[in-house]
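The next part holds the structures, each set out as structure tokens.
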Structure 1
Amino acid sequence: MAETIKQQNEVPFLLRPCVYLGDQVLYILSDLGWMGFFFFSSFAGMFRHPFRFREFVKQLRFIGAGSIAVIFFTALSSGMVLGLQGYYSLHKFGAEGMLGSAVSLTLIMELGPVLTALMVTGRAGSAMCAEIGIMRISEQIDALECMAVDPFRYLISPKLLAALISVPLLTAFFDVVGIFGGYLAGVQLMGVNSGSFFSGMQQSVTNHDIRLGVIKSFAFALLLVWICTGRGYFVQQIRGAGFGAESVSKVTTQAVVLSSISVLIFDYLLTAVLL
């Protein structure tokens, strides 16, 4: 960093913005290259032997079972809010019977995958980033490489596989609880007919809608594990991160922010392509 500043001071003043811009572009391209290598190495590690089954079960419990509580309350509150707001909007047009369709489609196609990914990122993704970052700055990863142990297969691959299994299941759990919350708000509180609620949901939700939600959940699982563990793995190469505990804290915050933004961007892209 100091060498870069020194080189910028040696160029004419008018050319410094160009030098700064070029330096940033090169840094971003280099970062994308390392993250791409990290992703393919971690994905390939899932098919290498010996597979760490105990670590996989541990991560499955941490990412999946450990997130059930936050997913439950998020889904219940989201479903009840959808039920109330949906009833308020549909009541203006005398279409309260379509409440089940509105709640179920919104949860299955959009809110379920997105909110599940955001909750898992905040709870499990941040912890994974901090764990890998601390292992990097304490040279534990370097020690694994010195012992000829593949750090991607040993550390990242079990987390990636556990997330690919846990996040879609949590998304399905979110959808069920959210629909139940919409039923409580719409049918039990606002008086919508129970039969019309479920019949509308049954008639409107198709296999294509469910498949879109499943594809999104798999894509978001890949994104959150890739970004969170990758930021922690390359903590010493990230500009402005600092050193020691400060670098881990900054990189963890950056990982959560990048993962959340990536989930929202890919949600739009997948919807535009697959809808």
Structure 2
Amino acid sequence: MTLIEYRDYFRTQLSRHYQQAEIDDVFKRCIQHYFSWSAVKIGLEPQYELAEKEVEQLHQVLALLSQGTPLQYILGTTTFMSLDLKLSPAVLIPRPETEELVEWVLENHSNELLEVWDLCSGSGCIALGLKAQRDQWLVQGYELSEAAIEVAQINAQENNMFVSFEQQDVLQWKLTGAKVDLIVSNPPYVLPSEKKKMHINVLEHEPELALFVPEEEPLLFYREILWLASKQLNPNGKVYFEINPLLITEMIALGKTTGFAHAKVKKDIFGKDRFIQFSNHDV
């Protein structure tokens, strides 16, 4: 079977799950990943005769895609802010919106020497995205899942960045005398009632621990993080969150009740209130 013939087969098998443009992009990424081909080579050699082992590899990928397994988990890698990151089903797949959160922090803080905590780190994408652009910052990640910490540590090592990741449950945070300038977090914030709107790829493959909060306590993680921030943040410090747009009013109110009277809200590329910055001073 030639490369172009298998591409057509790929389209046929996945047509119920994806649009053709998505299928072609997935196919190209698989060829690049498994065969180490460039995009130019793929375009120039459509009649390349696939070897038996190459066909078998593509069959395996196709079977997983047909079951709804996200491509990033199949390949075991993704790109976040130009960084190549390893992934496993123990961590969420980083979203473009989270890149926007990191970019917002970077826009607001340029030349300072800051100490930053990334809470609920997952793959480490936020901490590493910040460190990649602000090497002078001291960045520390905290995460509950041991499996996720292993992924984050690998990502730090393979990107040659000095960021450490430690196991810590933000819901059981032990206060220390340490002070920090910035706290950044993308904690679990999806309500169980939102499941009916979510894609099967997410529901059946990404870790529930990193996605969902109790319906009756939707701000659980934000409340605890703001509480610890009130104790361990430097006087001019700030807290940055990715949030559930459905809860923006409640988030602003929570900030006031925890001592953070000043809130700035930022919309994502889809026009939703996705990010919020808290501080206890108007700057």
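We did not get these values from a lab; they are worked out from the coordinates using the rules stated. All figures in this text were calculated on a predicted structure; none of them were measured in a lab. Cβ atoms are built from the backbone, for glycine too; each structure is taken alone.
What to note about this one:
- Identity of the structure behind 4.5 (criterion: mean projected area of the Cα convex hull in nm², for residues 127-182 alone, calculated), options 1, 2: 1
- Comparison of 1, 2 - label where distance in nm of label points 7 Å out along Cα→Cβ at positions 167 and 207 is highest: 1
- Test item: P(r) over Cα pairs in 5 Å bins from 0, in percent, for residues 87-190 alone calculated as 2, 13, 25, 27, 20, 11, 3, 0, pick one of 1, 2: 2
- At a computed -25000 (helix-only ellipticity at 222 nm (-39500 (n - 2.57) for each DSSP H run of 4 or more, over all residues; to 500)), which of 1, 2: 1
- Read-out mean count of other Cβ atoms within 10 Å over residues 79-86, computed value 17.1, structure in 1, 2: 2
- With semi-axes √(5λ) of the Cα gyration tensor in Å, for residues 143-262 alone derived as 42, 17, 11, matching label from 1, 2: 1
- Answer label among 1, 2 for the case where relative contact order in percent (Cα under 8 Å, 6 or more apart), calculated from the coordinates, equals 14: 2
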